[in-house]
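I've put the structures underneath this note.
Nothing in this text is a laboratory measurement; each read-out follows from the coordinates by a stated rule. It should be emphasised that the depicted structure is a prediction, and the values quoted were computed from it without experimental measurement. Cβ atoms are built from the backbone, for glycine too; each structure is taken alone.
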Structure P
Amino acid sequence: MMTERPIHPDFQALLVQKEQEVIELFCDLRAFILDLYPDSNELIYHTHALTAVFSTSEKLGDAYCMIPIYTNHLNLGFNKGTLLADPHHLLAGTGNLIRHIPVKAESDYRNEKVKQLLQTAIDFAKKDMDKPSKTVGQTISKINKK
């Protein structure tokens, strides 16, 4: 297991407003993703949801997964979910591209099937990149401070 990357202060300030169970699930799921691909860049946003996006570069277009946190739940989202092989039918959603796995407990993602799906998404994102990233393993805040 890698040394955990600290949560960015912009994100942390908003995360603490969520329910404790949601915070704990987010932290564990984030660690699970970063353990699988430590070179991920984490892009953080606060729009309709507080969201951590994991990308092979500093660009949103190169993202492979995300964790949107809503009022009292979160999902493991796949930015190009409709393009991924999903032999175990883990992905939900009806959008043109994005799919997700609803997360209510660690068992929803801490398993071999989800690990394989994440690895497929990472591999797809790496192959789909226009050019290699100059930024590696960083957290980049896109949160507007008021």
Structure Q
Amino acid sequence: MPGDAPRSRRRRWGSFPTTADVGVWATGATAAELFEALALGLVALRTDLRKVRPTEERAVSASAEDTPSLVVAFLGEILLLEETEGFLVREVSARPVGDPPTAIVARLAGERFDPRRHTARADVKAVTFHGLVFDTHRGRARVIVDI
């Protein structure tokens, strides 16, 4: 993971405003790419990803009864790492299980939040089901998060 060449230089995620919260959109050719892009988009709400170095690794897993619930559970694991360890993700290698996916195992590379180098942006409280889209056929996904 650290030192691996990135799959693509083109950004596959971004954010969009909503009435009271903020959304994250992602594109990707596979379910794995959609999960990876959503995770990076989520972390980018928190800090400037360009300043996060992939010096440490973590593994996370999640499972759920359906894909929308899996998206919420997986991104919730990313938030939990930030809250409990201050761990900021810079690289994600996701392996969804099932078609459609109902489980996921991911390797994360990043580092702990350092206020001298990392800018604190939005405080993301939770990932919601409202407006959630995870469409592997069209290669797009979006979630709305509580800030």
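semi-axes √(5λ) of the Cα gyration tensor in Å, for residues 34-73 alone was computed and gave 19, 12, 7; which structure, P, Q, did it come from? This value belongs to structure P.
Assign the value 2.6, calculated as distance in nm of label points 7 Å out along Cα→Cβ at positions 18 and 82, to the correct structure from P, Q.
Details: P: 2.6; Q: 1.5.
Structure P accounts for this read-out.
If distance in nm of label points 7 Å out along Cα→Cβ at positions 58 and 90 is computed to be 1.5, which of P, Q is the source? It traces back to Q.
Given structures P, Q, which gives the highest value for mean projected area of the Cα convex hull in nm², for residues 42-113 alone?
Details: P: 5.2; Q: 4.4.
Structure P comes out on top.
Any idea which of P, Q comes out highest on mean count of other Cβ atoms within 10 Å over residues 50-57? Before the final figure, lay out the partial values.
Values: P: 22.9; Q: 14.4.
Max of mean count of other Cβ atoms within 10 Å over residues 50-57: P.
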